[in-house]
Structure 1
């Protein structure tokens, strides 16, 4: 198996989508997380138009993806938007799709506080949230699911729909994406995000699960995913694995 396909094994595991499309989904709340590229805003707009939920919430303060998101939003938006990821996506939705979202969470800085603060906001507003649609960057979708299950239980009614699905291909001169994704990360950064997820999802003393830092519920990482992680890391070097940024801990 070549490097591109090994990367895609990681991507398919991390970029969880529970349904092929959101057209038949009905939920109490649909949530977009600011860690996504701008394509997440387009998916969220489609969800709003389809009426998949009673309420719509955008979550995101400032974190490790914010600077890249600001750069891409600056190229799309005619005027400067607010500085948080939630504000950027709210401005993008209004500018590109003519849609507004009333529920914004602007204080979270990482996946753990994304979940905690989102649930706190919904409880504070008295909004029922028994069934949720979660839209996050594909590299972090499985971790987001596990974060909610940490708080709501393993049987929580969650519908995961990663913000994009993309394959990496060998174009003869190197690696490339097989399709366009609006506001997509540079490929090197994308691979770094994917590699960074596997140690975080692994439920051991170094991971984010119950046997580690306790941020997320237990996740089973299949053997083929571990093998792909090892192969990509060997090929690209240990430095390709995204380390946690203490600013957003």
Structure 2
């Protein structure tokens, strides 16, 4: 059974729109900062014990009858089998597929859902999820708890998340965790763009090594496992203990 986390009121969506619309009174800005801080704190508290995660990005628009859905499901299963918690944006489509695959394999599945004007409910394959109002809070949480990132086919949201991660790695803000794009057929045009950026001088040739483009879920899971253990020292030892004074 999924564990739901209390989320903020629907009015917070409209507050976010006002917050991003320009300067307001200093009191109103302070109130927004406090709400943002509490959203971060809630996320930190809920995700602290979920285990080493791999975040899977992907479109919400592909249903179970689409070939990419099956790819996402196989990927989630393979990641769970090598010991990772599968984290997604918690919504439908390829996010659901990855979470479902993790559950198929007896693994742990978590989601950082987002509240949208057209409501996006959490998918039914989550052991634990929270619903957020702010995309930037969501992206921080998806990055903070992950040892690797896999981008399945998607639209603007998936590209936003992918380029956020690549920028953080390129600029040294996070470690050089593996970034996997799947499958080749979908991402080859993006790779062509990357080579054009190298030719134009806007990225370095070594930046091309920040991404691995694969077709096999098994190969992706093994690459991520080897990097997490060999390069970043991940172990399967004791997890943090819950503390009563943090109300955990």
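A few notes on this one:
- For 0.95 (FRET efficiency 1/(1 + (r/R0)^6) of positions 25 and 225 (r between Cβ atoms, R0 = 41 Å, to 0.05), calculated) the corresponding structure among 1, 2: 1
- With helix-only ellipticity at 222 nm (-39500 (n - 2.57) for each DSSP H run of 4 or more, over all residues; to 500) derived as -14500, matching label from 1, 2: 2
- Relative contact order in percent (Cα under 8 Å, 6 or more apart) from the coordinates reads 19; which among 1, 2: 2
- For the structures shown (1, 2), distance in nm of label points 7 Å out along Cα→Cβ at positions 145 and 185 is largest in 2.
- Among 1, 2, structure where Rg/Rh (Cα atoms, Kirkwood Rh) as derived comes to 0.97: 2
Values quoted throughout were computed directly from the atomic coordinates according to the rules given, and no laboratory measurement underlies them. Please read these numbers as outputs of a predicted model, since none were measured by experiment. Cβ atoms are built from the backbone, for glycine too; each structure is taken alone.
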